[in-house]
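Input: structures, listed below.
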Structure P
Amino acid sequence: MIEILSYEFMQKAFISGIVIAIACSLLGVFLVLRKFSLIGDGIAHISFGGVATGLLFNITPFIGALLFGLIGSFGIIKLKEKSAVYSDTAIGIVSHVSLGIGIFILSIASGLNVDILSYLFGSILSIKTTELLLSLSLALLVIVFIIIYYKDLFYMSFDEESARVSGIKVNFLNSMLLILTAVTIVCSMNIVGLMLASSLIILPAASALQIKTSFKKTLIYSVLISVFSVIAGLIIAYNYDFAVSGTIVILNALFFLLILLHSKINNLSSNIK
């Protein structure tokens, strides 16, 4: 562990990974409960267009992905508000248009290359200091937002109509959740890559919800599972030369399966008694 932390790129990976894991796991609980869990995949497709555009015009791909993610989020919100389409349809339309743009740009830029692969599947070696600081700032923004609006988000997650009637700004909170999810997905890009970024949102939250405890404890369990999987994933990947993104996702999946199995065994034992 001491050897691992002696490398600057690993220090950056641990710091950004832990903070992003916290942000993803907190957002994930609210998104899964509101059946918005697949929004992460949609925004990942949208951000891919930004990465391709950034590489083509010599703009930092992180900035390109962030701009596309935010613009795409606004596009999804406006499309849903101004037309008679469901949320998943709006997500599909905007994400696939952006994905098409990305593929078109790659086709005129001599096709796929190593740079694109590192953004799609993650690369801890590519984390720059400026990207680390931006990721930390944006991830902390997510955490602060959830703390400030915790009660409203809690109420809205279980009964949106009642929350709306009671005066809670449901449209504003929905918009912010979507925007912050876009920010978090892009921040996760260098750790697990765009194609697997949504796994940090879905899997820890889904695992924590299987425990069936209080809402606050569910948030805490989600954070603990996510942070542990990132730390353990980085250590295992370093020692055995595995892909970081795949290792982190597999650990998250194992947590989910173990908790699900434990829950099933407990239910079976209760029924026998």
Structure Q
Amino acid sequence: MAEGQVAVPTLATEPRQRGRLAGFIPVAIALVIIGVVVVAAALGDLIAPRDPNAQNLLVGDVPPNGQFPLGTDQLGRDVLSRIIAGARTALVGPMLIAVGGMTIGTILGMLGGYLGGRLDAIIMRWVDLMYSLPGLLIAIVIVGVVGGGYFMAVIVLIVLFSPADTRIVRAEALRQRPLPYIEAARTLGVPTWRIMFVHVLPNVLPVVVSYVFLDFAFGLVSLSGLSFLGLGVPPGTPDWGRMLFENRTVLFTNPLAAVAPGLMIVAAAAAMNIVGDWLYERFASSGAGR
């Protein structure tokens, strides 16, 4: 291009640019939703219009009005304030499940996929055993019998989520093991642990990152389900799943008391899935997953 000339988009590049912009719109919306949840979890006590635990039996359950934008529940508690406060349990627990499950899955998957042999057989038999069990039912039984509430549910779900992550990471490690750069590292005498976690792991990272977001979504839904059944947070705690259970009795007087926390669960889980897919595509297109 001659000096002073301006590049003009061609007919071929304009639709591609519009397509990229249109494809980023759902990601932008998902990022906004995640940002709102993070801010609410971090600053819930400061930004909530009222005390989420303050009861007002004289008010009772009322529909949305100027004083209560989302109405109140049967104990007169502000639904909007409780949704804001409930973002904390909706963020912390699923994050621990996603990171904990993927950490276990990454270590076991890398060991089994790269080293192979008897260790791989033992790991995969454990994975097959865990796959054969009804995960959520096992969590209900353990949390219901042992007790421990919310954080016991988190620990149980970490263990139950790790087999799927193990299988995924193992498959990626098996795909990387015969590649030339691995053979070159072996020839140079690079230690096995360094090959696994310095050379192989960065190429497995796109899958790891995307499944962390997917685990977060599943963890949020699972924890909310346990709280709905009364096996998660204690009664009265601001939690989206618990609110679904407690507010089912006011469904006809203030539907938003039950619908709003359910919508937040769906929106947060869907946003995490969308961002996870987008990050995987970004990593893969940059060559990190090759």
Structure R
Amino acid sequence: MSALRRTSGWWQAPAALLVAALFIAPVVWMAAASLKPNARIHRDVDSLRSFLPEPFTLENYSAALARSHLGTTLVNTLVVVVVIAGLGVLVNGAAAFAFARLSFRGRDWLFGILVASIILPIEVIVIPLFMTVRTSAFAMDYLGERPWTLAALSLPFAAKAFNIFLLRQHFLSHPRALEEAALLDGAGWITVFWRIALPNAKPALVTVVLLDFVVHWNDFLWPLVVCQGQDTRTVQLGMGNFFTQPPISWGAILAYALLITAPLTLAFAVGQRWLAKSIATSGLRG
């Protein structure tokens, strides 16, 4: 029987390799093209030579660093995603725990409205959100343009309906015995949340942090609306500069794209086991 199972599943490994190659091929092409002169990128684009970095050169990376202010945009984007993820763990975690464990009037209706709001794209709320943020523009005189802009980029997105939903489902999958024992010993709900529920939700917390990292690292529309000066731009606005300021160099564009993709790759490499564990253990319990 075991031999039959091994024989019947012979195709799974080649199929997995084929699917992986389809996803990895564009990244390999981007890396190879970023390491060759612009003329060769266009010349080799319709052949397999486009996957080979020859003739090898680093001039595209020098051009990307010179034109993009990469250091500033990286710092800005990192500050934004760290603030969103850090505050999100506290705000979304507390809200999710309240929906999962506390009983109060209108809880189910409020949670239903919260879940329904997940379908709203950023394009729908960007104008009212900007009008709301603009009311705090007076603080720019005290904080400065850059701190105010970074706050405007991050604070409105600390609370997220999807993150609350995902964390609530994870809290519902936890056994109540340990929490009830802590309550009997005199602990309050805040202590139960901080000392018991939150530490046991690490896989789900890593999942929402990774999702926030990806979404706001790649965010373009909201930074385009809020950012004004060069020193407040994020990495995606830095990418846009390559298309609005001539000359348009595809080698520099690809080099910059590879550089700003590296942090995402590193984040997933670090958090992938927690992400898989969260998907495996979090049920969709009501």
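A short reminder: the numbers here are calculations on the coordinates, not readings from a lab. Source: prediction; values computed, not measured. Cβ atoms are built from the backbone, for glycine too; each structure is taken alone.
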If volume of the Cα convex hull per residue in Å³, for residues 51-170 alone comes out at 138 when worked out from the coordinates, which of P, Q, R was used?
-> P
For structures P, Q, R, calculate distance in nm of label points 7 Å out along Cα→Cβ at positions 99 and 243 and state which one comes out highest.
-> R
